[in-house]
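Each in C-alpha cells, the structures are laid out below.
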Structure 1
Amino acid sequence: MELELFQTLGISLGLGLLVGLQRQHDQSELAGIRTFPLITLFGTVSGLLAQAFGGWILAIGLLSLAALAVAANFIRSRSPHYDAGLTTETAALLMYAVGAYLVLGNSTVAVAVGATAAVLLHLKAALHNLVAKIGAADLRAIMQFVVISLVILPILPDKAYGPYQVLNPHNIWLMVVLIVGIGLLGYFAYKVFGQRAGTLLGGILGGLISSTATAVSYARRTKGHQNTSTMLAALVIYIASTVSFFRIIAEVAVVAPKTLGTVAPPLAAVLLLMLLLGGAVYFFKGSDADKMPEQGNPAQLKTALVFGAVYAAVVLATAFAQDKLGRDGLYIVAVISGLTDVDAITLSASRLMHTGNIEMRSGWRLILVAAMANLVFKAGLVGMLGSRAVFARVALLFALVLAAGLLILWLWPESLQLQLGMALGDEH
C-alpha cells in the first residue's frame, strides 16, 4: 500500500515538473518549475484526504487555488507589462485536478491528460501559426466535418430498414464519416505543403483525397501543355492509385478488423507489386519538379450525401445480387461499384464479412475486383482527358497491375489464406 502511494506521488511530481518546466521555459510569471509540482501534489494529497473525509476537501482545495491565482493576477496587474492571458491559470487548475484524479480515478487517464497539457502548452507557436494559415474555406471544411460527424451521426437511428433489412442509417453515415475524414486528412496535409508537394508527396496526398480526382487533374494538365511532363503526370496518377490500395486495407482494418488476416494478404500482394513498380519508375523519372493542382474541400455536405447514397445503393444491390443471382452476381455489383467509387464496395463487403453474410474468401475477391475495375475506369478517364503519351504510360502501368490482380484472383491458394488468417487471428 505504501509503495503504491509513493508511486502515485512520484507520478504526480513528475507530471507537475513536466508542465512546470514548459511554463518556466516560456517565462511564465505566475507559476513555473517549482509551483506546478506543488500544485499537482496538492491535488493528489487533497484526493487522498477526500477519500477519508469527503469530497468537500477537493472543493476547498480548488477554491483556494483559484483564490491564489486571482490574488497573484491582481498584484501582477499593477505591472506595466501585465499579460492578461489565462493559459497558466487554466493549466494550474487542470494540474490540480490531474493530481486528484491520480488517486480517485484512472492513473493512465490522468497521465495522458497531464502529458497532453504539457504538449499543448509547448506547441503554442506551432498552433498559432496553423490557425493563421487557416482561411475561411478551411474553417468551413472543419465545421462541415463537425456537422457530418458530431451533429448528424448521433441522431440517426441505429436500426435496419428497407428490403433485406440492410439499410442502417447510422452505419451508412458512419461510413460517410470515415471516408470524409480520410479525405479531410489529405486535404489539410495538402494545405500544409501546398504546391510545394513534389511528385511523390503529390501522389500520396492525391490518393488520400481522391485518386480519381487526381487522375483527372493531372491528365488535363498534359492536354495541350508542352511544359507538363507526361512521365511525372503518369507517376503521380499511379502513386495516387497505389495509395488507394492502402486506403482499402485501412478501411477493412477499421470496419472489420477480424477479417484482416484473410482479406489483407492478397490485397497486400498487389500493393507490394505496385510499390515495386512505382519505385522503379520513380527512380528513372529524372529530377523534374512538379506542383499539385488545387484540391477541393472533401467535407462538403453534398459530397457526403452523394457518397452516402452510393454506399446505400451498393449495400442494397449486394443484398439483391446475393439473393437473386448468388455469389456470381456479387462480382457484377463489384465491377459496377468499382467504376464509380471503390470505397463504397470495400466498406459494404467488409461489413457483410464482419456480420457473416458473405464468406471472407468471396469478400476479398469482391474488393479486389472493384479495385481493378476502378483502375480501368481511371485509365479511361486519362485516355479521354489527357495526352496520348500520358495515357500510354498510365495504361502500361495499370495493365501490369491488372495482370497481377487476375493472377492472384485465379491462383491465390486458399490453404495459404487460411493459415495467414489463423496466424493473424491468434495475434489479435
Structure 2
Amino acid sequence: MTTTQRIQTAYELAKQQYAELGIDTDAVLNEVNSVPISVHCWQGDDVRGFENPDQELSGGIQATGNYPGRARTAVELRQDLDQAFRLIPGKKRLNLHAMYLESDQPVSRDKIKPEHFTNWVEWAKKTDTGLDFNPSCFSHPLSEDGMTLAHPDEKIRQFWVDHCIASRKVSESFGRALGTPSVMNIWVPDGMKDVPFDRLAPRQRLMDSLDKIIAEPIDERYHKDAVESKLFGIGAEAYTVGSNEFYMGYATSRNILLCLDAGHFHPTEVISDKISACSLYVKEFLLHVTRPIRWDSDHVVLLDEETQAIANEIVRHKLYDRVNIGLDFFDASINRIAAWVIGTRNTRKALLKAMLEPQQQLKDAEDTRDYTTRLAMMEETRSMPWAAVWDYYCMVNDVPVGLEWLKDVKDYEQTVLATREAN
C-alpha cells in the first residue's frame, strides 16, 4: 500500500466513524481551510526589522538564541515566508510591523507611507495573502525610558501619535490594494519598573493619544483598529499603563477591536475563557495565539489544552466573523521557519479538532443537564481519529504529511540559511 493509499484508507475509516456522530468530515475540511490565520513576520528575523540592521531590541521585547540563518533583509524574509507557507495548509495572512518597511533612505517612524511597503503588497498579491499591520512603538530612541503614547513629554507623545496615524494610512492602503481589511493592532510598552505614585495620569494620557489616533474615520472594508493589553514586561514590572481593564473599556466604548494575547495575563488566567465574556460587549476581536512560560509570553504555539480551548470557543460559538486569529511568538533558539510551521500547523490542527466535535449532541446533553453524557462524550472524542482527517487534509492541500515537512526545512537550512552565515 502506498502512502497516498494509506492516508486515503485511514481517512475513509475516520469519515465513517465521525459520520456516526453526525459529522460530515468533507464539509469540515472545507470549513477549516477557509479560516485565515495571520502569521507574524517577526519570527523570521528576531523582531529587528529593516530600519537599522544593528538596532537593539528594547521596550519589553526580547528574542533569545542565535540559531543561524536569520533573515537580514525583506527579500530574505519573504523568501523564508514562502518556504514556510508551502508547508502550512489553509488560508493565511501576514502580520507586518511598521519597522519592516523598505526604503533606500532612513525614514522616521512618524513619516512612514504606503510606498515604503510596496514590495510587501506585491508579494501579497502574488501569494494571495492578506496583510495586517502594527505600529512599532518600541526599539527606538524615543521609547528608551519605557513610555510612548503615555509619555509625560508632549513632543515625544505626539511623535508616537503621529507614527500610529501614519500606520493607519499604511494599513488602509493594504486593505484597498488587496480587497480584505487590514487589522492594525496598537501595543505599547508603557509602564514603570517600580511602584508609581500616580497610576491615573498616564492612563489619561494614553486614552487621549488613542483618541487622537483613531479620530479620522476609516472605512472598515479596508482597515480595522485593535488595541492590546499586557500584564507586565521587562522595565514595566510594577505598572503597565495599558492594562486589560483599560483596553477592554477602551475597545468597548470606542467600538473597536480588542486584542487578547494568550501570554499577556497572569499565569493562572487564560484567554479562552475571556472570549465568550468579552463577546457580549466587544464587537470584534484580534487574538494573539502564543504560549506563555512563566513571565515570557512568546513561545512557539503547542497543540496544548489552551490552544485547543481557544479554538473550541471560536468554533462552538461560530465567531469566525468576529475573531481574527493571529500568531505572536519569536524563538531564536531553533530554526525560525520550523517555528512558523509548528505554531501555525498547531493552530490549524486545533481548529480542525474543534470542528470535529459532536456539537449538537454535547449541547443537547448540557441543556438537559445530562452532565454524565457531556463529560463522557468530551473525553471519548479526544481519542477519535482526528489525526487521520488532518493527514488527509494536508495531502489534498499538497502540503507535507506528518514530519515530512521537517525534511524540507532541513534542506532549506543547508542550501539557503547556511549561506547567510557564510557571507
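Can you tell which of 1, 2 yields 13.8 when mean count of other Cβ atoms within 10 Å over residues 100-107 is derived from it? Please list the in-between numbers first.
Details: 1: 18.9; 2: 13.8.
Attributed to the structure labelled 2.
Have a look at 1, 2 and say which one yields 146 for volume of the Cα convex hull per residue in Å³, as calculated.
Values: 1: 208; 2: 146.
Computed on structure 2.
Could you tell me which structure in 1, 2 was used to calculate helix-only ellipticity at 222 nm (-39500 (n - 2.57) for each DSSP H run of 4 or more, over all residues; to 500) as -26500?
Numbers: 1: -26500; 2: -13500.
Checking each candidate, the match is 1.
Among 1, 2, considering only FRET efficiency 1/(1 + (r/R0)^6) of positions 276 and 404 (r between Cβ atoms, R0 = 41 Å, to 0.05), which has the greatest calculated value? Intermediate results must be reported in sequence, preceding the final value.
Details: 1: 1.00; 2: 0.65.
Result for FRET efficiency 1/(1 + (r/R0)^6) of positions 276 and 404 (r between Cβ atoms, R0 = 41 Å, to 0.05) over 1, 2: largest is 1.
Can you spot which of 1, 2 the value 15 was calculated from, given it is relative contact order in percent (Cα under 8 Å, 6 or more apart)?
Working: 1: 15; 2: 20.
The read-out comes from structure 1.
Coordinate-derived values only; no laboratory data. Quick caveat, the model's predicted, so the values are computed rather than measured. Cβ atoms are built from the backbone, for glycine too; each structure is taken alone.
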